[in-house]
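Asks: Listed next: structures, encoded as structure tokens.
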Structure I
């Protein structure tokens, strides 16, 4: 082995290690989003309430999770990723410990609200850690796959642990994933120097709320993440009720909407790194495929067709992720975390609004209309694709450096 290759390998090793905290922080947030639903039956029995009320435990987490994305981005830009992550994840752990120690429904609701606010830092911090590690679009894709894949993993793990942990399996695993992320951040992310730790004035530049390019990026991220999660929640019901597939098969096929993004998000990162100037075309094609697949769900066919539709939907919805996040961070180097927070706030707001609306449409027998409208929404960002998806387009850095 030549000595010239050793620094490169060492740097790659450091980059890989830096990606671990980013993935675990994001995974803690994704796990919490689905854990209550995964343990809904035992939670309903323990709290002596209905499944509808248990469903609200997901809503009360999702609302502050969406609302706190942009503030979390400002906190990361202001105080740094390490400090923000440790405080936010600490709130998550303490919230779920309280829910386990005091098994009262009101406490569970309070815990989920606080956990939603605390875990909001997960996605923003993870993206910022990935950016600072220099992992590139592929690394951002891996981070994104961990963020959404953990939610799919929770659906299987929480019920499997109920024989051991009982009704508290959902809350214990939420606390455990957040605690693991705390350890990873404490060990794997260096503390800022005394000078960097002091409050620093942000670089000059317009607010992210008034940045039109970020809203164009948010439109792409909003549909690919937001509509993907909405369809992932209700695809099993559609396949069972409308397509006539068995309940178990419907659930297994529907899970592919989110699970395939574990692979497609890194794949999208590879494409962004390999073909940066063609990403606008890749994104437009991916959105068109998602629109076609969504409308196809309205027209029943065989199980094989259902698998093909869901697989292509999952793959296509994951491809733009890394390019969009990298573009937002590159476009606003003065406020990279706030830029990502804005994107994720828009996407999660769509989840909060779209999930009950699609449910209402399905219950009222308007599945065809609802899926047709949803299919059309996939194409909205195509009307004004972000210029920054091309690496040649980036906002000029401010003369005054912002915080690390």
Structure II
């Protein structure tokens, strides 16, 4: 039996024991989400043994996200015949990374599509198209006015077959299944890299076609689906930008689509690039909606601000709010090779991430934690006889606390 108490403050970030003034009351009779995994995007900028050791052994990652490659099958004729592209660099990177983390006992990998194959799309391009130029066009970085950057409705069934063959080939080469798929990354706007528009009504229609295919195949029926990976506000996912942004109504409220969804997933950005830590109320709305349908809540991409300690603290607050109030069961950072890895040199982002990744493990259940100290929030997790209690102290001075147990709760 062990108890871990983690204290995050504006002046220190360390695992430590704290006692006396101020009280946190733990009530194990009130239980929330069960953690599936915490981590980030894995196969990027090369897959070295040193990198894998860092993210698994040092950071403590237990969930990894990767990109479903758009060149796994490179023509309609090859899809018909089931001929895969043996030269797909994206598939090679995914398989290499998966086998390396598998060797370290980790097998929770989710896979998001940034773009379907170009030959399935109206613009015949893997990303936004402008002035006849595919990707990196002179119109600007984001949101070129390309209304043709989308998966054709006539290709929904073929796209389902494409994902079918991708998942089966992945298992053949790794020995385990992809844990879950998202059929489109950030589906509301064009991007200069792999992207496609898949507005909420069409996202749901595609999801029903693909979900039905997977559910009917015993080799695929255990693979889960998540989405829509739009930005992180509740209003923004509930029609804040019109019918096209109604991902909650179309993916959660509609039972015919919801049956195929394991989790509703969002991204922690304001605009696709700038960090959005969210708010307790917003996250609580997500939790209420998903739990009302017996579904999970995920946060599958965000960045950590990087210039100063206050930015690192905001990043820590973002994870804290998602877990405590959003009851998020799977949380993945953007590219782990980014400064969370930092070529093996730890920095503030490494320190922030470790406080969560290393100590909140798969299978841990969040239980109720309340405190009576201003500018401080706490949360607690229990797995068997092991406890992890986290405290975020937003005060400018150290705080001392006493742990209290509610009736029926026994702390070590």
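Asks: Match the computed value 29 of percent of Cα pairs over 22 Å apart, for residues 27-130 alone to one of the structures I, II, and report its label.
Replies: The correct label is I.
Asks: Here is a further query. Thinking only about distance in nm of label points 7 Å out along Cα→Cβ at positions 139 and 371, which of I, II has the largest value?
Replies: Going through I, II one by one, distance in nm of label points 7 Å out along Cα→Cβ at positions 139 and 371 peaks for structure II.
Asks: Matching task: 3.8 is the computed value of distance in nm of label points 7 Å out along Cα→Cβ at positions 219 and 331. Pick the structure from I, II.
Replies: II
Asks: Follow-up question, since we're still on this one. Matching task: 19.5 is the computed value of mean count of other Cβ atoms within 10 Å over residues 179-186. Pick the structure from I, II.
Replies: Derived from the structure labelled I.
Asks: One of I, II was used to compute distance in nm of label points 7 Å out along Cα→Cβ at positions 243 and 259, and the answer was 2.4. Which one was it?
Replies: It was calculated from structure II.
Asks: With Rg and Dmax of the Cα atoms in Å, for residues 147-354 alone coming out at 17.4, 51, pick the structure among I, II it was computed from.
Replies: II
Asks: helix-only ellipticity at 222 nm (-39500 (n - 2.57) for each DSSP H run of 4 or more, over all residues; to 500) was computed and gave -7500; which structure, I, II, did it come from?
Replies: Derived from II, not from the others.
Laboratory data are not the source of any read-out in this text; all were calculated from the coordinates shown. Computed from a predicted structure; not experimentally measured. Cβ atoms are built from the backbone, for glycine too; each structure is taken alone.
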